[in-house]
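Below you'll find a set of structures to go through.
Values quoted throughout were computed directly from the atomic coordinates according to the rules given, and no laboratory measurement underlies them. Nothing here was measured: the structure is a model prediction, and the numbers come from that model. Cβ atoms are built from the backbone, for glycine too; each structure is taken alone.
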Structure P
Amino acid sequence: MNKLFLLVGSLWTLLFSGNRENEITIHGIVKNSGQEYVTLNYQPRFRGALSFEGYHTAGAEIDNKGLFSLKTGNITDGAEYYLDFDKKIIRLVLFPDDRLRIEADLNNLAESIFVTGKGAGKINVLHLPQFDYKLIDTNLNLDEFVTKNQSTIATRLALLEAIYKKQPDAGIIADAANRAKLLRIIKDTPLSRKEYEWLKADTEIQRYLISDYISATSAVEDYGNSIINPDSALFSAFKEEGYRNILNINHFHFGNAIDQILKFEYIKVKLKENPQLIFKEWNTALQDRQYSKWAEAYLKSRFQPEVHDKYYADITSWLMTIGDFDFDEQSYQYLKDNATDKKYQQCIDAFKKQLDIGLNDPIYNLGTKAQELDKAGFDTLTEHYKGKNVLFVFWSAQYAGSSVVQSLPVINYLQKKYGLEVINICIDKSEYKKLWAARIIDSQWKGRHFFMPIETNANTLDAFGAKNIASFCSGGAIYTLLSKSGKIQGNISRPTVLTKDKLTEFLK
């Protein structure tokens with residue numbers, strides 16, 4: 001598994017997705033969305049990896065007053081989701097049975113957003129500027145990074161405690177520039193114990209970021225030639241007794257924290273072999289062939305079984321869903337032999353089965369010669385739809401995966417409302433054809449599907465503006481409109497931008 005670590009109301013329109021398990025509802029009123037549809041997308045740790053609860057993206061129409069409503073099930077407890085408004089997104093950490101009401105002006109999202117209802121408190125806190133989650137700033141030197149990180153954590157914990165304990169007169173609230181919003185959170189959306197514990201844990205794991213900072217900077221910063229001292233204050237957060245307090249890694253912040261911990265703990269192992277190990281050798285030490293085997297044992301002995309299981313389930317499903325067919329067998333077998341909770345195995349087994357038999361599925365009928373396009377086949381296809389308004393969904397099974405499937409609610413909406421014919425064409429290497437079938441069947445993606453191998457279609461899409469077919473889906477997916485009059489509008493990055501005004505003008 002060495003490669004594993006190197007890859008490393010009448011106004012409301014209700015649309016349902018999935019079943020009713022772990023159900024949530026969201027009602028919203030948004031200004032300046034500039035679109036007619038919104039989707040609720042799941043954010044896994046690895047792009048395109050499986051949702052083990054079986055979440056399928058939900059969507060809802062936004063009416064002319066900015067109102068929308070959606071209900072969906074199969075939410076992963078504590079994971080991150082986001083409402084996609086094309087140019088703006090609203091991030092939501094969701095718990096099962098959340099009942100949210102969102103108000104926001106997308107032209108001034110930071111100042112305007114406020115959420116009420118069950119589970120709203122955690123979301124309001126996360127949208128405070130004090131809780132803006134920053135990536136590592138490599139422009140800071142080591143001392144500056146440590147000082148800033150410690151200060152940020154201390155401020156967040158103090159503010160969080162004041163909000164949770166409903167202390168409006170606490171200095172950290174009284175002196176805040178956004179005091180009015182803080183008071184409103186305390187009064188209207190007090191934090192539950194579960195919300196408080198989640199926010200506190202999410203804040204405290206930021207202490208482990210020093211590991212990633214060192215990985216990013218040790219080769220080029222002055223401290224790189226210093227000997228690593230694992231007992232220094234720099235690594236004071238890394239205590240084994242605290243690791244078992246991480247209960248799950250459903251949110252990607254926690255999964256990343258596990259990686260940060262593993263890096264440091266293995267450096268301690270390498271220091272026993274070489275007490276003179278310097279920071280500049282940090283990344284080289286982590287490339288040791290023994291690292292992956294050591295990590296398996298360490299995770300199993302030092303962390304909760306759920307953390308160990310989900311860590312390897314995430315990686316296994318990711319490898320499988322990007323088409324790493326050779327290597328996924330190793331991680332798959334490890335998970336099968338060592339996981340305590342077999343729910344992950346069942347989900348992965350279902351996808352693995354589709355990889356094996358999906359092209360022969362009689363319902364989807366994807367393995368026929370007619371479903372694979374060459375230039376002549378594509379020309380015949382476009383000729384068949386001549387005189388009709390067509391939306392082509394060009395996607396890559398390897399690089400888009402579930403991010404394309406997540407767009408289906410809005411595609412279905414455009415198809416029904418504007419009479420668009422929708423043609424889904426996967427552009428990929430021939431070796432990923434079985435992945436194409438598995439993606440479609442696993443997501444229950446009904447529609448007209450075709451597979452276009454890169455190897456035999458170098459010039460097939462020239463009329464659609466592609467310089468070369470290999471880069472056509474470099475972002476995962478792209479959309480093209482072909483009007484009944486023969487006009488082409490390509491390079492549409494997301495279908496949510498296709499509003500009534502834009503479509504009416506183009507399609508007339």
Structure Q
Amino acid sequence: MNKISSHLSQLATGSLWAVAFGVCFSLPGFASADDLNSNDAAPVFGPASQYDNGMQSSVAAHRSGFVLEFHKTEALNSKIWYHVGTLSGSNVTWGSSQYSGFFGYWPTVAVSNEGYVLLVYSTLDSKNGSDLKYRVGKIDPKGGVNQSVQWLTDSIHWDRGFHSSIAINDHGVIVGVYETGHASTGLYYRVGHLRNPAAGDYTIQWDSGAYGIQYDAGINPHIAINNHNQVVEVHQVTGESLLHYRRGTVSGGTIHFAKSWRYDNSGKTPAIVLLDSGVVLEMHTSGGLFSRTGKLRGSDPEAIEWGAPFKIFTGSWHNYPALAIGGFSSIIATYDDPQHTVLVNGKLYCAVGEIQNYPNGTLLKGSGDKVYVVLNDYRFLVPDPVTFGAMGYSWDNVLSIDDNLLNSVPEGARLPSVPVLFSPLKYPNGTVLKGSADKVYVVLNNYRFWIPDHATFNAMGYKWENIIQYPDNVVNAIPEGTPFPSVVR
């Protein structure tokens with residue numbers, strides 16, 4: 001018995017017959033941001049494992065699977081240390097702990113596509129009077145775990161500030177947010193790029209101006225940027241366990257932030273990643289580690305469509321999570337366990353999860369004319385406009401991305417071509433049906449196309465409860481097209 005027949009055996013045949021002939025079904029197609037069930041994209045994390053002692057961790061990753069982590073050593077010392085790692089299945093293989101050569105607090109790290117390392121840290125452990133400094137280094141994102149960061153600059157003054165977050169996209173756009181360095185509650189941002197690395201100048205050119213720009217009030221800010229220059233910032237309200245976010249876009253050296261929205265009433269120390277598809281993953285502490293997935297809402301450029309929060313790890317002493325996405329779909333999370341009974345012996349943990357970079361049904365194109373649909377993290381060519389229309393896709397939902405990003409999505413087979421429709425539809429496009437045999441078909445332009453397995457059926461967005469069973473002579477009277485390719489790898 002195959003996977004489809006096994007699933008169908010759980011359904012009463014009578015109930016399948018009871019569905020009225022000619023009922024219209026909603027097409028699976030591309031789910032708009034407003035229709036997204038965000039928890040469908042929720043990552044499933046593997047077990048957390050301790051990789052070092054310390055606190056105040058930050059993590060960055062590269063699409064090659066390279067991982068870089070920085071942290072401060074124990075509470076009574078301000079040395080900054082780091083690890084180089086590589087993704088290995090559902091784990092990170094770490095190299096040995098390496099001393100950076102300098103002192104500081106609250107390090108935050110980002111890695112560019114070329115392997116430039118951006119590190120920002122506070123000069124004090126508390127905000128009043130703290131400055132922020134940065135360093136730029138270089139590392140091979142395809143190298144091993146035993147390599148070291150080659151520092152290309154000394155420590156350079158960033159701004160008066162405290163507890164920062166930094167991110168960089170594949171276009172080299174750098175964004176950073178931080179708390180003010182005095183007693184007020186202001187939050188500030190900066191936008192920049194590496195000045196001229198080809199000529200050996202690795203300093204940051206601040207496109208936003210000589211000083212930070214205030215955009216809100218709060219503590220513990222964190223920011224992410226994708227390759228469409230979209231940003232999402234999250235922070236905590238001062239003195240309260242309320243979490244807020246802002247969407248924005250970067251242009252002309254400015255982050256054009258939308259208004260602040262509250263997204264959680266009981267959370268602290270948030271961290272966030274933003275994918276090119278507009279999928280958002282957030283993590284925070286609240287008597288354990290919690291996370292939310294979301295999607296940039298297409299109909300409202302200010303809002304995010306959030307799923308419900310879900311607990312990842314239990315334990316009231318988890319602190320300061322950090323997030324990064326590496327490889328194609330791996331989420332790396334680090335966090336502190338300060339071992340509250342002995343503060344000097346804090347522990348650092350890491351866990352790896354999987355998330356769909358582009359949810360099922362996402363439509364992609366590069367600089368050429370070809371349009372693909374993403375199914376289970378592979379892109380499948382939609383061969384022609386007739387097939388595109390019959391599948392219920394909308395041209396307004398096609399996401400144009402850079403060719404290198406498109407090519408980073410593994411390619412599957414092409415979808416079968418749907419014949420041109422010359423007569424009225426006998427069945428609404430998207431009707432799913434079967435006869436007495438196990439095979440399930442989708443009807444498109446009066447042709448039936450076999451869906452080969454359970455995983456493909458689900459990835460295409462069809463619903464088991466919508467399958468109609470007909471007599472074999474009715475099914476066989478429908479001309480048969482080429483089967484859909486399987487999404488199983």
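When FRET efficiency 1/(1 + (r/R0)^6) of positions 49 and 177 (r between Cβ atoms, R0 = 25 Å, to 0.05) is calculated, the result is 0.05; to which of the structures P, Q does this value belong? Please list the in-between numbers first.
Working: P: 0.05; Q: 0.25.
Computing FRET efficiency 1/(1 + (r/R0)^6) of positions 49 and 177 (r between Cβ atoms, R0 = 25 Å, to 0.05) on every structure in P, Q gives 0.05 only for P.
In terms of percent of Cα pairs over 14 Å apart, for residues 305-352 alone, which of structures P, Q is highest?
Q
Thinking of P, Q, which structure, once semi-axes √(5λ) of the Cα gyration tensor in Å is computed, gives back 41, 32, 21?
Considering all the candidates, the number was obtained from P.
Which structure, out of P, Q, was helix-only ellipticity at 222 nm (-39500 (n - 2.57) for each DSSP H run of 4 or more, over all residues; to 500) derived from, given a value of -11500? Provide the component values of the computation, followed by the final result.
On the way: P: -11500; Q: -1500.
The read-out comes from structure P.
Between structures P, Q, where is FRET efficiency 1/(1 + (r/R0)^6) of positions 81 and 281 (r between Cβ atoms, R0 = 30 Å, to 0.05) highest?
Details: P: 0.15; Q: 0.70.
When FRET efficiency 1/(1 + (r/R0)^6) of positions 81 and 281 (r between Cβ atoms, R0 = 30 Å, to 0.05) is calculated for P, Q, structure Q comes out on top.
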